[in-house]
1. Quick one: relative contact order in percent (Cα under 8 Å, 6 or more apart) came out at 49 when computed from one of 1, 2, 3, so which one is it?
2. If helix-only ellipticity at 222 nm (-39500 (n - 2.57) for each DSSP H run of 4 or more, over all residues; to 500) is computed to be -9500, which of 1, 2, 3 is the source?
3. Upon calculation of P(r) over Cα pairs in 5 Å bins from 0, in percent, for residues 19-58 alone from the atomic coordinates, which of the structures 1, 2, 3 produces 6, 26, 35, 24, 9, 1?
4. Output the label of whichever structure in 1, 2, 3 has the greatest value of Kirkwood radius over Cα pairs in Å.
Structure 1
Amino acid sequence: MTDVTKAQELFVQLAGKTIEAMALWAEANQRVLRELVELGSTTAKESVRLYGDLQRAGLESLREGQSWTMRWQGGWKDASDPVAWYQKLMADGVNGTQQAFRLAEESAQAVTRAAERVQATTEQAGKGIQETYAGAVSKMKEIYAGV
């Protein structure tokens, strides 16, 4: 064989391996993109769910505030006995405060649950991406092992 023929064969072999490597990386990038889209989709779903939970808690808090105001305004007729009126007002205030803390706790728990779900999805996506690139690197080693 002549040097030109050997060079042509080497060029054809390298061109074939390059095309194979490009296809491999295109496939790996497609898998990674799929993982990232899934992560974004899950994050968006969690955001919407969290927004709904927080909105529900806010509306419940507003409803309780309005209810307390109506009870307070209606309690003026009981003001003929100032001690009983004051005790009732304080009991309602304590109950309202307890409910406000309960709603704040529920909201904090909703945020925590959403963060935990997003974290789990992020970890899963990270593992998938890592496995994809590890597989791509090992296949690259196989492709160029004989060169």
Structure 2
Amino acid sequence: MEVNLRLDRNMRIIGTNRLGLETVFDTSPEVGGEHTAPSPMETLLMAMGACTFMDVISILRKKRKTVTGMNIKITAERTSEHPKVYKKAHLIYELISPDAQMEDLNRSIELSQTKYCGASAMFKLAGCEVTWEAVLKRPEE
């Protein structure tokens, strides 16, 4: 795997993968940024969320469950000293499905968090406490 990063302007950085797809990073004006894109640390949280999101959706679909929608909200805490790494992250998975049961959702999340999600594993191996909860809604709610 290889990616490339280049300076766009000020503190705005554009990352490109081997397919030419781009991810933009920026930071706050206090350190020279413009708030035009997520910071690298915010992007790490988003990457973890996207990784486990894809796992959960894939597992649910393999169980032949209908996924009408899904959201994940992540709240996190960082250490106060440099390097300011994440020490806690809490994910709230909200699945919208007409036929999935809570057991389906919980098992899918558990498999993602304990077996499949490399991004969550990296957070945990770095000493971050990763916790989660699940919410199941029906499409009519």
Structure 3
Amino acid sequence: MHSIRDILKDKGTIIWSASPDESVLDAIRRMAERNVGALIVLKDDELVGFVSERDYTRKVILQGLRSEDTPVSTVMSSPVLTISPDATVQEGLSIMTDKYVRHLPVLEGSAVLGVVSIGDLVKAVIKDQEALIDQLESYLTR
């Protein structure tokens, strides 16, 4: 069974972030450029929030705010749900399902190691199931 640390090893630990003081428009542009659906929000290298496309649609567009004039801090989710790198994929899926989130920053102490998405976790579950099937087939054909 994969751990969150295993997933980060496979996908890499590039961290895309926003500042709480920058405009929502700049953050959304960064998401589009990087082809990601969310950014962690860092202030002096400390995790202070999380901003997603969902935050944009619900807290900016639907409330009639201007993306250019609204700081990320106004719409970001805080406090942030996080996960330990030593947690299992199943624990991550449980948190995401229970809390209706699609991304979890991975923290070791106060250091952000990366971000895992629900897609990352589902891929890991599929790999684990394929490995188990291969093992069972190998056992049965002996």
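Where a number appears in this text, it was derived from the coordinates with a stated rule and is not lab data. None of the values given here were measured: they were computed from a predicted structure.
1. Working: 1: 49; 2: 19; 3: 28.
It traces back to 1.
2. Details: 1: -34500; 2: -9500; 3: -12500.
Matching structure: 2.
3. Values: 1: 6, 22, 12, 14, 10, 9, 9, 6, 6, 3, 2, 1; 2: 6, 21, 19, 19, 18, 9, 5, 2, 0; 3: 6, 26, 35, 24, 9, 1.
It must be structure 3, since only it matches.
4. Numbers: 1: 21.5; 2: 16.7; 3: 16.3.
Going through 1, 2, 3 one by one, Kirkwood radius over Cα pairs in Å peaks for structure 1.
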